[in-house]
Every structure is written in structure tokens, then in C-alpha cells.
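Readers should treat all values here as calculations from the given coordinates under stated rules, not as data from a laboratory. Treat the numbers as computed from the prediction; the structure is a model and nothing was measured. Cβ atoms are built from the backbone, for glycine too; each structure is taken alone.
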Structure P
Amino acid sequence: MGSRSRRRAVPAGEFTADIVDLAHDGRGVARVAGKATFIAGALPGERVRYRLDRVSRDADEGAATAVEQASPHRVEPVCRHFGVCGGCTLQHLAPEQQVLFKQKQLIESLARIGGVAAEEVAAPVTGPVWAYRRRARLGAKLVPKKGGVLVGFRERESPLLAAIESCAVLDPRIGTRLRALAMLIGGLSVAARLPQLEVACAGHAALVLRVLDEPSAADREALATFAAAHDLDLYLQRGGPDSIAPLGSVRELVYSPDGSALQLRFGPADFVQINGPVAQAMVRQALQWLAPEPGQAVLELFAGLGNFTAPLARSGARVTAVEGEAALVEHGRDNLRRNGLEAHYFRADLFAPDPQAPWLRQACDLALLDPPRSGAREILPLLARAQPQRIVYVSCHPGTLARDAGVLVREHGYRLRRAGVLDMFPHTAHVESMALFEKG
């Protein structure tokens, strides 16, 4: 009962505060009676009116109801669902200022968590800020009180689905058809048993429909008719990822990892980076920073289906790629064959690595790693033991990058030569980044 975060009764009414900073999740930060108050929809330099949603001993939380003095960086959100839908948190902040906010988050995380500073802060990698999202997971739910089926993201700070009709950051082949998809699903016999859609867009758009009951013949006909009318490929998923099967004929999903003639095949539920143009620039920058020479040995960890592997192999480097998911290992090997390239692919659990694994006995001049949000803490001692001269670390969480950077610098004798952000997720508080470490 004495928890530091114990909630208290929430005062009614509106209050006024001056915003002094942005929190890591994009909410404005005010100091009210000596206590931090996190206010959604508020920006630094603003005076806002707000309501309180949660009160605790250490911090309060609320949402702006009116802006009395606006920041010069405030812009009108493009999406009319902004503020209700939880998919975006920063549409009210100018895109170039969003990038500066993310850069600040990265630099502060490196200092506060890792106790390190980059010798050079790289220019941010930016790209399209609208209609950029080629992969997404959408919820679907039959809600009669809200007019039928809802398709989209969850409401801000809520487990409920937002009642939205379009999405400005999704590929428009899907983002402009959310209402049409909701009406389609609402007419199916399995409308109440279809909770999720996976979006995958490349040269064409594909959807994976998660179904908990078997669709009827009429359902399948309605789905096929919709797919043909909207030039979509549809898949049904009745169980785990292995159960995904096409509904009718489908086209191959392919993309170029770096904007070159390389083409990588992927499945409709496989992980690929969200923002295609930024992802291609990211790969080019990673190879530029790593600077592999023909014949050099490169160890790539968390290799996925070959996003970095294929460009590295094409550079003439001798690549050893390690990935934990068996399906992605097979996709990676297939993608190398398709492009006439060679690399050694291994499957291994990089969160419980075997120090005697054969891939750790390979030579290692350079290393590249692209771990999930949890970072690469478990593999770092073994990677450092191989003593690569340069390491490029691609991160989707500045906190775990900062933690791992501290380990590489303080425990293993690396310098943090360079770090910078990749604006992979405009209008969200998500920070993607890249760091370069050099030995000695």
C-alpha cells in the first residue's frame, strides 16, 4: 500500500501550466508545485490549460485542453484523428523539430544511462513523413455501439480501438481504406472472430487476416471480390505464423535494401523496416561507416532476412550472418541465392549464446548488429572477444543502445566515434539510431 506510484483521487476541472520540456514519450513536461506533470499534446515553451487523468505522489498525468501560448514549432496535425488514435504522438510538432527532439533523446540517453558521449553527432537520416508506413499491425473489433467493426490502432492511453476512418502515415493503399475494410469485415460471418490484420506493402499491398473461426464460402468470396477490386493480396492466418496461407493467387513481396538492384523477398508477416526510403539510407550509411574492404571478415548479428547481409556480401566482404529465427535464416539464405551472393548463415540464440559456437570461431575484422529493443547485452562479451576493429550498432531503443555503449567503451576498450538518429517513425516518439564504435 506504500507504493511510490500509488494513485490518488483526481481533481476535477482545468489547470494551467508552463511546459518546460518533452518527455521520452512525447508528452510535455511541466513542474507544478515542485512535482513533474506530464501533459499529452503540449510542447516546450507553451502555456496550456489541461485536465488531470492520473495523480500520484511522484508525478501527475494529464492532457492539454487548450493552448494559451503556442510554441513557434506547433503545427496543425494533418490527421483529424490525432489526439484520439494512439498511433502518433507528435503530429502537432514540426517534423524538423521532431528530429531534434529524437537527437536530444539519444544524446541524453548515452550520457545518463551509458556514461558516454559520441565524438561526433551524425546528421540525422530523414525521409518521407507521410504515407511512409509499409508494415503495421492493425486491430479489428466488432463494436455495435460504435456502428459496427473498427479497424485501426488503439486509442491513446487505452486498450480500446480508436474509431478512425483513415491513417495518414500508412501506405495509402491501406491507410485510405480503413473504413472500407471495416465494412468488409462487418459483413462476414466471422466479423466477431477477426481480431487483427497485418499490413505488408512493397510493389503491391498485402493483408494477413487473423481469423479465430473458419470463414464461410460466402466470406471467402466477399474477401476475394474486395481484393480484386482494390488490387490487394489477402492471406488468412488461422493459428501461429506457420498457418499463414494465401487466399487465392498472390504476388511475391520484394524490396531493395539499399536502393540498388538487390531484391529481397519477404513474407507478409516478416519483419522489415517500416519506412522504406529511410531504411535504404540506413543501410547505405551503415556500410559507409563500417567501410568493409573486399576479403575482410564481417560478423553480422541479428541478421534477419538479409537487409544488411546482401549489401555486405556484394561489397566483397566475407560475411558471417547470425539470426535466431529459423524461418528468417532460410529467407536470408534464399535471398543471397536469388542475388547470386554468398555468406555463411547460422541460426543461434543471441540472448543465450554458446561461447563455443562455430560462428564465433570465424575471423572478425568488422561487426554489424541490429538487435531488438532489448539490445545486445548478452552477446557483447563474446563479440568483444573477437576484437573487431569497427562495430556498427543499429538500435531501435536509445536506452538499451546507451547501456550497451557503456559496456563497449568502459569494459572492452572501444571508442564511440559517431552516433546519430534515423527518423524511421515520423510523428511518433520512437527513436531509431546508429552508432559507430572503433577499437582503441
Structure Q
Amino acid sequence: MSLLQRINEKNLSTPSNRGQKDTSIQKRESNTPPQESELRKQLHSHLISELKKKPTLTDEEQQALIEKEAMNFLNDKSDRLSFEGKQELIDAVSDELIGYGPITTLLEDTDVSEIMVNGPYQIYVEKKGKLVLSDSYFRDDDHVLQVIEKIVSPLGRRIDESSPMVDARLPDGSRVNAIISPLSLVGPSITIRKFPQNRLQIDDLIRFGSLTEDMADFLDACVKARLNIFISGGTGSGKTSLLNVMSSFIPHDERIITIEDAAELQLLQEHVVSLETRPANIEGKGAISIRDLVKNSLRMRPDRIIIGEVRGGEALDMLQAMNTGHDGSLATGHSNSPREMLSRLETMVLMAGMDLPIRAIREQIAGAVDLIIQQSRLKDGSRKIVNITEVIGMEGETIVLQDVFLFDQTGMSAEGKVIGKHKATGIRPYYAEKLEQYGYELEASWFNGE
């Protein structure tokens, strides 16, 4: 029995609301005429046989061959379809063969930042920070599974009953998460966080209102002066995009090691070694974790270590690296505020299995982390830096934090846009002296406040 058959039997025997589809979903399932569906299958098989005859074609040559052969095939087989109907059928089959099925057009749409496939008949997209239901849909569960396999197979990842979740990436670096039945009760689900085709620069973030020029200049100096920086924020707040932008401040003559679950960072420097975790094989062996890669990176003579996301015991190894000469490291983590990020770091250090007293952990954090940048996604969908906070040491049992810049939200407009502005707190940075030692003159106007 195939994986899909077992999944379908499981779904049929499990009480859920999947059997109670609304009329819109029923319409989506039945709006393709049977004769057109059969013609589509025949065209699909014909094109596969033609492509197999020429396995060395480039993507552009494959596309040209599909267009030519498909039109000839439809001209011979069907005189009922209009030219527009034939072209629509060719586009759909082409997306199946050299794209990712119904989501291909969504991946190509520059206005779409995220794609969420909730089973075969419901695909949501995020446009300008808002969720919208797409007109696209899959034929059935098997169709979704085929697309998932097409995404994960080239990366050596797998998804099946024994491993029903997978993290992967598309060739352009877009992040992909897939989860299938029996864990997902609505059928195979895919979440894709797209990377912009044009890599964001610091000027783009300034133009979007994510930060000000003064904040950008300050962060540039902090990176070049080798401060250890943590970017914190919630899911979808733009942490990885900000990390990408800030990595561009690293001098080109330094050796950079990046460590990620699924490689997303797109650094411009030449001397970059990208490391990626590996899941366990079908026997449950061979897994390589973030923590394993952090330990190994210390033997690779790094000038900078960049960790895509810290979420477990690797926090202890990262803090020890920052405290033992690996200055200038960058990392991201999930939290709602700089103070909460410190609490999460404490918890993650304990996840390493070391029975350390809380004060010792806090001293490690205070000595390792210099700057926390809090990134947030606001109610109108905009993404902004809401805090740039220094970690300036211990006072008793407490880690002392000091805000240098923050975002002051004053209200909402009639159109639902957040009203507010970035401002300095009026406090001269604690690390100003270190920055000046590296030759960066800090403008007093950056920190004057209102």
C-alpha cells in the first residue's frame, strides 16, 4: 500500500471536519470538465516522454520544447479549445513539469511574500502584510505531496509517515516548511517564506521606515567594531532579512562561517563558508544539529560566526565562543522584547544539559552579548526595529539593559497605518568608547533624543 493510500485511510477513519467541505471547496474540486482533465493527463504524459528524449536541455530549452510540443499536441487532439484555453492548459502543465504546480505563479508574483497551502483546496498568500485567499488550488492530496517531494528531494531531505515534517529551501533561498498527515488534519500543508528577488540593502530598510539613517550608521559602526549582536523578534518579523542586511557591513577580508537549519543567508562577501544541519536518516541516525555545527565552526578559524537562529542547547556554545575571542558574532532568536530574549537565552543554556547556577549563566550572557536589536511586525503589517538595546553588565542578580534607540508608536491612522517615529533615548551608548577605538566617530546628534 502506498504512502498516500495509507494517509487517505487514516483520514477516512479519523473524525474531523475534512468531510464537511464548504460549497466553494466542492466547486473547486469539480470545476474542471472530465474531457479537459483527461486531455491534460494525456498532454502531461506526452511531454514527459519528449523531455526524456533530451535530458541535457537547459531550463530555457525545456520551456521552449514544452511550448512547441504542447501546442502541436493540442492542435492534433482537440479542436474544441480556443487558443486562450490551449495556452492556459499548456501553462498549467508546464508549471507541473518545470515548476511547482499551482503555486508557481504565486512564487513568481513579487507582491507575494508568503504562501500558505492548507491542504489541496485552500492556498493563502501574504501581500503587503495582509493574508489573502488565492484562487489557486491543487487537485488532491497526492498533487500536494508531489510538489513537496520536488522541493525536498534535491536537498537530500525526505517526508513520509516516519518523518512527517520537513524544513527545506527553494533554489532562490526561500524558506519552506511542509507537514503531512497524520499530523496535519487538513492534508499536506506547505508554508513558504519567499526571499525577495532583489537582495534588500540598508537603504531599502530606511526607505521602508524600518529604521532611520542615524540608526543605520550606528549599527554599521557596531558590526565593524566587532560587537556581538543578537536580533530578536517574533515569527515573520523580518529577523533573517535584517541579519542579511547587517552582514553586508562585515569587511570583505574576514572569514565568515554561517550556520543554519536551512541555508537562507545570502552574503555578498567572497570568503563565506555556509553550514547546514542534517536530519536523521530513516533509521534515526546521522542527525547533525546546530550545536554540532557551532562546535565544529570553532575549529574552522572563523573571524565571524553567524547563526541563523538559536533555539536550543547551542546557546551555551555560542555564548562561550563570544566570550573566548570570537567577537563580532551575529545571531537571531524568537522573543517579544530584549529582556525576554535574555530570559530565553537562560532557558536555552539550561537545555544544553549543564547544571549551571542562574547567576553564572547571566554572567555568561552579560559578558557575551553586547547589543540586542528588537524587530517587530506591527498591526498594519509593517516591519520595524522597535529597540536597539545595549547589554552593559550585571547589577546584583540582574542583567542591566540600556535602550539607545526605540520606536514610539502614537496611534493608528484612519487607513489602519501605524503612526509613530523612531527616536534616540538621549543616552550616549555604553560602547561609544570601543567604537571610537575602532575609528568610528559617533555624531552627538544621533543620540540627542527629542
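P, Q: which one has distance in nm of label points 7 Å out along Cα→Cβ at positions 111 and 183, as calculated, at 5.4?
It must be structure P, since only it matches.
From P, Q, which structure was helix-only ellipticity at 222 nm (-39500 (n - 2.57) for each DSSP H run of 4 or more, over all residues; to 500) = -11000 calculated on?
Working through the options, I get structure Q.
Hey, distance in nm of label points 7 Å out along Cα→Cβ at positions 247 and 287 derived from one of P, Q reads 3.9; which structure?
Source structure: P.
From which structure (P, Q) was Kirkwood radius over Cα pairs in Å calculated, if the value obtained is 23.7?
Matching structure: P.
With relative contact order in percent (Cα under 8 Å, 6 or more apart) coming out at 10, pick the structure among P, Q it was computed from.
That value comes from structure Q.
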